[in-house]
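Please find the structures below.
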Structure P
Amino acid sequence: MRRKFSKVERTDILRRYGNSCVLCNKLFIVSDLHHIQFLSLGGPDATDNLVPLCPTCHRLFPHKFSNIITPGGLSEIASKKVSLAEIERSVINSLNSNPHEGASLLLSNSTLALILCFGAYARYFSLAQYVINKLSIKRANDRVLAAKLELFRAEMGLYLNSESDIFQRAKHSLSQLIKLTHFDTSAIARGNLILGRLAGRTGRDSLELRYLSNAYPAGTDDAQDTLEWQFRMLAYFKKHRQVDAFASLLRDVGELKHIEDEIIRSNIVSELGRVQLELGNTRDAIDSFREVLRISLKQFHSRGIFLTSLFLAECELMVEEYVLAAKHLLIASQFSSSSMRPSEHERLEWVRVQLEQTAGIDIFCDVQF
C-alpha cells in the first residue's frame, strides 16, 4: 500500500534536488513525487526511491514515454541533479567563508557539464556575480579568478539572450586574463571561443572569425580543446553556408565514432544534420538527428534534447511521419525554457501549427510509446 510522506520528508526530498523538477529543471509551484523503480515492479516506497517531477514531466516521461527515459536513466539523471544541487549549496556557503573555493567549484569542467545538462544558466549567471563581489581587486590571483568568472557568466549569457549586454564586459575580461596569466592557454582559448560566439550572435561576423582563429589549439593543448574548436568552426561554416569548408573540416575531424566525448560528438553530428537539411537531404538529416537525440538523452543534455527534438519534428513533418513529429514536438515543448531564443520559439510554433493543420490536433492523442 502506498504510504503518505510527511511534510518534513517531502521538504527534504525537494531540497535534495534543488527545489526543481529533476527533468525539465523548472522551479516548483506544484510538484509530484515519482517512484524511480515502480511500486508495481517491486520498488520500495521509500524517500531514496522518490524524485520530484513537475506534473507534465511526470505524465509524459516516467509513464507514457517510459521507453525514452527508463527507470535506470532516471536514476542517473537524479544522481546528477543531486550533485548540481550540492554544488550550488557549497558555492552559497563559501561566499562568506572562502570565495576562492566557490570560484573553483564554478570553474570546474564537471560543474559546467552539469549546468549545461539541466539548463541552469540563469541561477549560475547570478551566483558567479555573488562570488566575484567577494573577491579582492587588490590581489592578482583574485583578479584572474574574477576574469575567468566573468567569462563563465558570458557563457551562461549565451543561453539567456543577453549577448549584446555582456559582450564588452567579456571582452575586457579576456584582455585582463591575457595580461595577468598569458601562460594559461586553455582558459584563454576558451575565452576566445566564448567571445567568438558572442560576436556571432550580435552580428559582428568579422570579429567572430577573428576570435575563433585566436582560439586555434596549440600543439600542446588537450585534444578536447581541438575538438571544441573544430565544432565551433563547423558551426561558423554552416551558418555562413560555406559548405565546401564545412566538408573539408569534417574530413579533418575524422571518424566521429572514435570521439570519446559524446556531447562534442553529438554537437558535430548535429551541425552535419543541419547542413544535410539545408541541402534537402531530409532522410540523412533524420538519421543524424536521431543519433544526436540518443546521445542527448543518454547524457541528459537538456538543450540538446530540445533542439534535436525540434529538428526531428520538422523533418518528420516534411516526410509525413505525423505521429513521430507529434512525439518529438511534445518532447521539444517540455524541454523548452526561458532561454529559448525568439527564432527557436517561432520555429516551435510553426511546427505545431503546421502539424495541426496537416494532420489534425487529434494526432497528439494518437502518440503511443
Structure Q
Amino acid sequence: MQGLSQKRVSPEALKTFCIEALLRAGMSESPARVTAEVLVTTDTWGIHTHGTYNLFNYVRKIRAGGIAPRAVPEITADGPCWASLDGHCAIAMVTSCMAMETAISKAKSTGIGFAGVRNSNHFGAAAYYASMALQHEMIGLAFTNTGLAMTAPGSRGAVIGNNPLAYAAPAGEERPLLMDIALSVVAGTKVEIAKKLGKPIPDNWIVDEAGLPTTDPSNYPSAVSLASMAAHKGYGLALMVEILAGVLTGAGVTTGVVSWGPNLPAPPHTGHSFIAIDVSAMMPLQQFKMRMDTMIRGIRESPKAAGAERIYLPGEMEWEKRDQALKLGLLLPAETITNLSSLAKDVGLRLTDYGLEFD
C-alpha cells in the first residue's frame, strides 16, 4: 500500500468518479456535484481525513437510511441578517453550501450574515464553507457540533463533541488566511486510521475508560474518548460551538447528536452555523487588504527559532498543496485509496474507467 500512496491522480477525474458513485447511491446530479466538489477540494488542501476518504461511509449511510439522498434543504425562517435552515437530513455538503451562500447574501445587504442549520449530518471540512466567503471578499466562519467524542477536564468519558470551527479572511498580495481545527487534540479520523493500521498513537490524543492517557487506539470510539485541545481552553471553545451550532439552531445538543459513522441508520441531528462578514461595509476593502498583508508579512518575517526555516501563516500549507495538486496531480494517501477502491467495487464502478489507476 505504500506504493499506492504515492500515486497521483487528476482532481477532475476523481471528482467525476465521486459524482457517479453518489448518483448510483441515489442522489441527483446537482447535489452529487456539490458534494464531490467539497470533498475533492478538501483533498487538494491535504486535509485527507475529511475528503474523499469518507465518501464510502456517506454512501453506506445513504443506503442505511441515515442520509436522505433526495432531501432538499429549506430556509424555514429568516430576517435581514440571519436565517434558519432545516437540512431534512440531506447530505450535509449541499445543506452547508446553501447555508453559507445564504449568510453571504445577508451580509451583502446588512454587513454581516448568519445562517444556522438543524437536521444535518457530517459536513466534512469546515474550511470549505468558510472559504466560500473569500470569493466575495468577505470573512467567513463555519462551525459544527458532533456526536459525543471529547472529554472535559475532570470527566471520565466524553461529554461533548470535538466541534470543529474554521475561519477564512481575504488578503491583498498575500494568500488568504484559512484555519480549520477540531477542538480535540486531533480529529477522530486520525485515531480511526491508526486503529485500522494497528499503530500506537501519542499519549495526549485520547483517554481510556478511567480518564487516563493511553497510546492504544484499539478501543476507539467505544471505550475511549478524545482529549480536548489545551485542556479547559479547547473544552470551553467546544461549548461555544455547541451553543452556536446546536442550541441556537434547534439541532441536537451533546447527547442529542448521534455520531455519524458507527450508527449508519440513525439521523445524526447535527447542527451547523455559518457567518459571513462584509469587510467593505466596515472599511475600504483595499485598506483592509493592505492591513492584512502588513500583518502577514510581519509575522512571516519575525525572528525564527533555532533550526526553523519558515514561519507559516494559517492556510499557507493548504494553498501550496492545492497548487501542487492542480499542477501535478493529487497525491492520495493509502487509506483513501483503499476506501475509494472498496467504494468502486461496492457500487459497480471501475476506477480505471475514470483514469484512476492505483495498482
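No lab work stands behind these numbers, since they all come straight from the coordinates. All values derive from a computational prediction rather than experimental measurement. Cβ atoms are built from the backbone, for glycine too; each structure is taken alone.
One of P, Q was used to compute helix-only ellipticity at 222 nm (-39500 (n - 2.57) for each DSSP H run of 4 or more, over all residues; to 500), and the result was -22000. Which label is that? Here the read-out was taken from P. For the set P, Q, ranking by Rg/Rh (Cα atoms, Kirkwood Rh) places P highest. When distance in nm of label points 7 Å out along Cα→Cβ at positions 9 and 281 is calculated for each of P, Q, the greatest value falls to P.
Which one of P, Q has distance in nm of label points 7 Å out along Cα→Cβ at positions 185 and 321, as calculated from the coordinates, equal to 2.1? This value belongs to structure Q. Tell me which structure, out of P, Q, gives 1.6 once distance in nm of label points 7 Å out along Cα→Cβ at positions 121 and 193 is calculated. It was calculated from structure P. Work out which structure the value 24 belongs to, where relative contact order in percent (Cα under 8 Å, 6 or more apart) was derived from one of P, Q. Source structure: Q.
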